[in-house]
Structure 1
Amino acid sequence: MTSAKAILTPENRFLKAIVDRIDGAPADLFCEVWAGDQRRRMTWGELGDRARAFGLAYRRHGAGPGDVIFLMLKHSPDLYPAFLGAMLIGAVPSFLPFPSAKQDPTSFWASQIAVFRRTGSRLLLTYAELAPEVAARTADMDFRVLSRDDIAAADADVEVDYPAEDALALLQHSSGTTGLKKGVMLTYRAIFEQVMAYSDALGWRVDQSVIASWLPLYHDMGLVACFLTPMLLGVPIISLDAFEWTTRPASLLDAIESRRATHVWLPNFALAHIARATPRTRRFDLGSLQAIIGCSEPNKPATVDQFVARFAGEGVRTEHMRTCYAMAETVFAVTQSAVARPPRRLRAVIDGGAVKVCDGPEAQTFLSNGRPIADMEVRVLHDGRPSSEGVTGEICVRAPYLFNGYLHDQATTQAAFIDGFFRTGDLGFIHEGEVYIFGRIKELIIVNGRNYFAHDIEMAANEAEGVKKGRCVAFGVYAPTVGSEQIVLVAEREAEPIADSRVVRAISEALNLRFGAAAGDIRLVEPGWLMKTTSGKISRAENALKYKTCFRPDAQILTMAETGRDATHF
């Protein structure tokens, strides 16, 4: 590969570190991609050569500095150079999920095309089988579709357009299946400074580390923790297919054992899935592990205990378990638990928004997410005002590496900030300098790491025969058996009765067709059962509490008493 060092602008520390490693250590391992029984190794030199080929192809198809290039790719080694290749010509890469058999194609494509139109992108890279469908669905747009199978080796040097550090580096879109996804704008400076601050908090030796991951790259945990961070720091990646991992979760343990991986990032449901689905007869040597970092969903003490108990005899110790609180708007990590000791646990009750430490039967166990990383400020808003430690409210954050707003959505961007702090929509508190998260204001239900908008669930259920129109409510209930939330739907019956089993079946079919999702519980109630707010809207918070009282006293639901917030702020 022809060296690009000579023309690299010194301001861009992120790209400089990557190019230096491509040029200086071309034979070193960048990643190993697992797909079925195949193991495909990619060196840093191969990463650079393939990235140049993608960059040249993008340029030949009209892309240049500042242009958004969407990547809709299945698991393959090309995920990484396709992304880097866009950066090398100054373009702005953005991963999007590809369609799956479990999703309703009409809803999936409506969401993606809305994103295409909002961003103004005119180029998408995908795999050969999908390219004709994308082209057909975007025929009325000024939009080019490029198949990765058409990318040949670069036959000419790419004139690299290295952007300044404050230029837009990438767009990170939400991983939800519905709703117009917001494009989180991140600069090179923000990514570099956040990754370096987070690396300090991890306390790792990058020259002795290996990351194993099945996380998709269109999710911020997969993109930043398991791609951009190791690429910047030179940590090898063992990359697994997310769909294969779902059906065989022990494949991650195989990767850890065979490649001596030291770090993995996992949402809470994944810990539970691995512990539950790995046969007891299978044994692994997991002694290389230094950190198993829980993120993406609220971390649950019971899940951590379950995982440690299952694999204690195979090298997993309590001090390996870490926690992290992160989001795309801060690039990734906001907080990280301490090195070499398990996350702190707090027994407490929440009374009117106040956290009261106690150990009685009414107390809950909260798992700390650790302290804010360097240059990160965290405050809690209670009733719209900054609160002291030990008071619950909305978590707000400020850092020099915050995102630059949502692309082409100034109104949403402005509404997301208060006094320079980003309003996360998450609920929690601070105790002795550590951050605890226990719920969300946002009307999202996270099932196994996948986001569903409650109002979209409700709209789909409204179309089912036998449901009183406009009289249903959806929310999430934490299910300890699977380590994640489940969708709960409560719907009022029509005045003219239809067999309950028929109505439940119709709702289930509507959710499965629209979202590829199954509800954990569907309850039919009499007209007038659902509670409204003073403004006439159905109250998600009060109905969740009523559901708990009437049907599931053991359900783990965020209630108004726990948040100290009005129902309209749930």
Structure 2
Amino acid sequence: MKNRFDPLLIEVIKNEFASVNEEMAIAVYRTGRSLMVKIGDSATVLADSRGRFIGEGASVFQVGVFMSVMEKVLDKFSGTLRPGDVLLANDPYSGMGHMPDVAVIAPVFWRGQLVAFTLTYSHHTDIGGRFAGGFTILCTESFEEGVRIPIVKFYQAGRRDDAVADLIAANVRNPQEWLGDVDAKIAGCRRGEQELGLLLDKYGPEVYAATCDYLQDYAERATRAAIRAIPPGQYSTEDFFEDDGLGTPGVALPIRIKLRAESDALTIDLTGTAPQVKGAINVPYGMTRGGIYSAVRAIVSPDVLTNDGFVRPLRIINPEGTILNPRFPGAVGGRAPLFFRLMDSMFRVLAKAMPDRVGIPGEGGDLIHFSSRSADGRNVAFMDVFCGGWGGRPTKDGIDAVAPVSFGAAGTPPVELVEREHPVVIEAFGNLPDTEGAGKHRGSLSTFRKWRFLRPGTVMIRSNRLTRPSTGMAGGGPGALSKNVFISAGRETVLPPHTHQLVEVKPGDRILHVVSGTGGYGNPMERDPQQVLADVVEGKISIDRARDCYGVEIDSAELKVDNRRTTVLRSRVDANTAAEPTA
């Protein structure tokens, strides 16, 4: 490839980069200590010597975060990095998403020359601070949220800085797990360094550098081609987030997005979004950037890497001092629900521009965080994350109980794994019927999970869509709302509709959490009656809902469609009326 373009070699090396990422991810997964690593709330990325990404094992929003971090790394350490150095970062004001997200960045040297960077990330179950877990929305300043690590050298020339390790260990509630997960991420980076060295031995630095350049330029060309498919013009959307983190009633914080398509470039303008708030729902800039990239990435060819070339045609206008770009020391620990709402809004504004291409992105990322003490007095904690599913799409149904679009590999951990390692019993886990957004292509059902706690402790519940449902598109109906129920001594209490709840539990107490359903796509009266019947047979919707929302009469004795009565029903229904969920 020295003097000619070799598409086969490019593809081979691109896939070898992917293999290196996979090796890194396996190393992190197999050596990590916490449940978060085991369920996939981790990521790996390769960058070349200029910090441009060349291989990704992360979701797009994580890549957006990593881009912001790499910019800071290059600004701070350019020309000073040496073989064996390892950097550590969790600072939201240096690019990270919030303090429990901890990144490890390692320079890669080959024959004395800096050739690449390996990056790994995972969420930690604690980062110190006022509240266990580090992401309650009750904090009002960054100083309350935990140990802020502003990109520091954790290893210098292969030797660990024990002062940094001791400082962090003294401030987190489970230092063995915390340092164990960092060691796992360092192992992932080292594995990447080893594999990249072999790749350079095989192809040489010239072919390697030319491939890195090509992958950037190809991503730019493909992204510009995708943008040219958008009719030129301006598209806008507005949503309102209902929680300021302080429980203020009647809150409606605007999220405003203007999308301007001009030939092969796209401007995403967030001007008019609400000013930052004191509660910790604010989304730092790196995370906002990643959410925007996630939506745009959905319209670009799947073989394109999310790299610097991909973002060249994109311009983001995001004024400082808003809930999507707060000023320091604004608290950001509980930023996830607002971040998911941002991604939802981005997909919806793209759907206005490309109605035949873009559907409803889905719900998920809800969780509980349990902190307690073991019988021997040690601090213990775990997080149990689970997902709702995708919304309806222009040509297909949503998908039940999977991570939202662009959320990456993270998913719901197996019940057996949670129960084996933590003092909890999961008594119920499944989908609730009649909670989907009705449509020609229906949305996903609500997912629920019910925990019984075996030790006293504190539970933090993170939710979304508690008062504002996932609405449908093109005439589809909304999904059902989320809800939380606390059960103690046989008494059930529906918790207030706040995105983050802190609940003290005793042994035997239970919590039921329901993730919202997602909106449907298209007129429900146009849904194939056989698909409606299949949902009834599988227990996803009731016979009554089939009749009332889809205009399909099911013979309950024989479980088949009554075609005559269905025709009569549908002829009576206003074709423009979207069905409301019944639960």
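Values in this text are rule-based calculations from the coordinates and carry no lab data. Just so you know, these numbers come straight off a predicted model, no measurement behind them. Cβ atoms are built from the backbone, for glycine too; each structure is taken alone.
Work out mean count of other Cβ atoms within 10 Å over residues 298-305 for each of structures 1, 2, then name the structure with the largest result. If you can, show how the numbers build up before the last one.
On the way: 1: 21.6; 2: 15.8.
Structure 1 gives the largest value of mean count of other Cβ atoms within 10 Å over residues 298-305 among 1, 2.
Matching task: 4.1 is the computed value of distance in nm of label points 7 Å out along Cα→Cβ at positions 170 and 386. Pick the structure from 1, 2.
On the way: 1: 3.2; 2: 4.1.
Here the read-out was taken from 2.
In terms of mean count of other Cβ atoms within 10 Å over residues 210-217, which of structures 1, 2 is highest?
Values: 1: 24.0; 2: 19.6.
Comparing 1, 2, the top value of mean count of other Cβ atoms within 10 Å over residues 210-217 belongs to 1.
Thinking only about distance in nm of label points 7 Å out along Cα→Cβ at positions 42 and 474, which of 1, 2 has the largest value?
Numbers: 1: 3.5; 2: 4.0.
When distance in nm of label points 7 Å out along Cα→Cβ at positions 42 and 474 is calculated for 1, 2, structure 2 comes out on top.
Comparing structures 1, 2 by volume of the Cα convex hull per residue in Å³, for residues 290-417 alone, which one has the largest value?
On the way: 1: 136; 2: 161.
Answer by largest value of volume of the Cα convex hull per residue in Å³, for residues 290-417 alone: 2.
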